[in-house]
Structure I
Amino acid sequence: MKNHSLVIIAVSAIISLSGCNLLGKNKKGSALPNDGQLHGVAPAKGWILPKPPGMVYIPPGTFHMGPSDEDINFAYTARNKQVSISGFWMDATEITNNEYRQFTNWVTDSIAAKQMGFIKQGTDGNEYIDWKKAQAIKWNDKATLEKIDAMIFTPDNRIFNKKEIDPSKIVYHSETFDYKEAAKRENAGVQRSKFIVKKDIMAYPDSLCWVRDFAYSYNEPMAKKYYSHPAFGNYPVVGVTWKQATAFCEWRTHYLNSFLDSKKRATESDFRLPTEAQWEYAARGGRSQSPYPWGGPYLRNKKGCLLANFKPGRGNYPEDGGFYTVRADAYWPNDFGLYNMAGNVAEWTSSLYYEGGYSFQHDMNPDIRWNAKDTDVPRMKRKVIRGGSWKDVGYFLQTSTRNYEYQDTSKSYIGFRCVIDLPPAMKKRGN
């Protein structure tokens, strides 16, 4: 399936070829006077600072990244280091099943629309999905099922011959630009096409992880209903690989910018996974030397109530109020307004897991990335996960604890949340 949204990426500048006015426009949108004076030209018009729904602003700041207490493992994989982080917006909760379902539904509709011929020609000569027709698809109609037969389970894979969508056919087509590789000095002058990465990624979560993750354990009900039943709609999505999480971020970016384009407004930054440093800074909530998002050093409040969803004691799973996961907005948020930065589900970050990474990363927005290919060795496919989960002991809930999982692996205890680089609300100069 191909994504018919037109995405134009440029390293240095984006130039609109339709209705060019080389003299530009002034602040009120009228043509600039040709008087030989400096007036300035805005890159776009109609810019309105949006507050992304469900996100909170994390202000810039400096903190000590690494253990706030003794490194009990003596592994030296997280040496304490002072770093500075620029401001960004972050989802207040982990991405929920309902939110992720909007993504899988969009991909499903787009594939079905293409197979049914619901395509229209754009003014730029490109083909686009006719979403008015796509949203009116009658999924239970016999004629519709015949046209989208390629998306349906084959007869030998049906139960009681029921025609259902085959999740393996719901594939998101991803196209991204590798800025890190393009920025290398040795790549100066290399054709732009060399840095465009195209791949197809399965969109649906892997529900079988609930069974696969725990040997000799009965978890089939969660495999059957966790993603599909409305009771779990506001619970964090799990069973998504790192690749799927990044594909969701890419789709979310296109979804927003397509709307802004339709309103002739300036497009915004990309949604993405947080870096490891951003995640830890946000999790601390301004408490630089505290081991947990709520401070510390205890996992219970003064009334004896547990403050997160994890594995208390020697395995009293329901003591904290949840046997498996809980709602994404459960428990009290930290001082930045972020929920479940400890426990519930561990969270993917964009960072490569490298044991000695803290020793050479920059102290300004530190990050270490590697766009691992399928042919790379497993070691290069390790991505940092943070926060601990419903099945972890208290140590993994600490804001400084590092762990990893392979980028093409899905787990019943790993989810994610997005960040986006938007400026905070600002007053005009002179006000």
Structure II
Amino acid sequence: MNPETKRTPELEELLIDAEADDDVVQHTPPHVTRPWLLLLGLILVALNLRPALSSMAPLLSEVSASLGLSAAKAGLLTTLPVLCLGLFAPLAPLLARRFGAERVVLGILLTLAAGIILRSSFGEVGLFAGSLMAGASIGIIGVLLPGIVKRDFARQAGAMTGVYTMALCLGAALAAGATVPLSHYFGDSWNIGLGFWILPALVAALFWLPQVGQRHGAHQVAYRVRGLLRDPLAWQVTLYMGLQSSLAYIVFGWLPSILIGRGLTATQAGLVLSGSVIVQLASSLAAPWLAMRGKDQRLAIVVVMLLTLGGLFGCLYAPLEGLWGWAILLGLGQGGTFSLALTLIVLRSRDAHVAANLSSMAQGIGYTLASLGPLAVGVVHDWTGGWAAVGWIFAVLGLGAVIAGLGAGRAQYVQATCEKR
């Protein structure tokens, strides 16, 4: 069976509604009194879904030296937020059904702000506890926000997909590039550099406040999807999501440290990461469009993964004179790998209910798996005292992603059943 002969999803379908199984939500018409205010709120919230992750990387060496962290502990520090993305993502629909998605987003923005201030102000214990809180908060909001975007801007969903993606990339790039200069500006204090990102979170909460109360009342789950955990194709999609995410979060967590080890300053390393993330925007928008025009997505998966691995190996081993070229190559690859992972969830699902549940599986299990990559980099660096051996981690994860992607990229549907309760 060739799903693409039956339908060709447009780009807006990449915004997967986490509450697709909730009959009350799906049959309640959008009530948007001030769409411009909702749009601004959505953009500000999306901007906050990456800074807590990308702001730590340029300062990781300084933070580790200040608190006496080993490379293994630093690896755990980069792992915790990613682990929480997976562990807490399944809570998002449950919380939304109980309290309403808008209220949950507001509350979790405040826990994100609390996590940022905790990790920047209370020593080693606060650093790890705050990283856990920040990762859990991002995991929950990241599941709910695409559904809100798709629901309230249904007629502009394609454009809003681009706006949402742009906000994610911009937030990551700003934090990667600005955290070190901010810490230097305020007296060479890494605490202030990390703590600064509480301000965008609080601003987003302020602008999101008018959305609370727009929707309320009892919610019910009207549909149940069965069989995903027994389906090989669903596992291949999940493994591809997890393995490509593992490489992405290694870049977020460790690339600046690797470049500092090669002779760059912290500011230069942060700017390289920032530039690479900005480049992701182009390929994250182009890759799904191109991939959906072939008979399947296997070739596209191999191409973007080769670009990613080429960029990673170039940043790790190639002469520094060509570093920006490798960083751009890396950004093109990783923007494509992530957007294709989202595309596969849609293309391998027969309807929105299956897509929502496959998305929950791919994010919950996939991000939990992804957290092992940053931890492995820290452990290997601790064992070897250098960065050269980290290339083996890149190779294993990249090869695994290609193998899983070749399975997930086939033009088939996952074998799951959707039942009305």
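Among the shown structures I, II, from which was the value -25000 of helix-only ellipticity at 222 nm (-39500 (n - 2.57) for each DSSP H run of 4 or more, over all residues; to 500) calculated? Answer by label: II.
A value of 28 for relative contact order in percent (Cα under 8 Å, 6 or more apart), calculated from one of I, II, originates in structure II. From which structure (I, II) was distance in nm of label points 7 Å out along Cα→Cβ at positions 64 and 352 calculated, if the value obtained is 2.9? Structure of origin is I. Each of I, II could give Cα Rg over 2.2 N^0.38 Å, for residues 112-367 alone, but the derived value 1.26 comes from I. Could you figure out which one of I, II the value 4.1 for distance in nm of label points 7 Å out along Cα→Cβ at positions 104 and 304 was computed from? Only one of I, II returns 4.1 for distance in nm of label points 7 Å out along Cα→Cβ at positions 104 and 304, namely I.
Largest in distance in nm of label points 7 Å out along Cα→Cβ at positions 120 and 176 among the labelled structures I, II is structure I. Identify the structure, out of I, II, from whose coordinates percent of Cα pairs over 35 Å apart was calculated to give 23. Label of the source structure: II. When log10 I(q)/I(0) by the Debye sum over Cα atoms at q = 0.10, 0.12, 0.15 Å⁻¹, for residues 232-391 alone is calculated, the result is -0.47, -0.67, -0.99; to which of the structures I, II does this value belong? Checking each candidate, the match is I. Comparing distance in nm of label points 7 Å out along Cα→Cβ at positions 200 and 336 across structures I, II, the highest figure comes from I.
Throughout, read-outs are computed from the coordinates displayed, never taken from laboratory work. Values in this document were obtained by computation on a predicted structure and should not be read as measured data. Cβ atoms are built from the backbone, for glycine too; each structure is taken alone.
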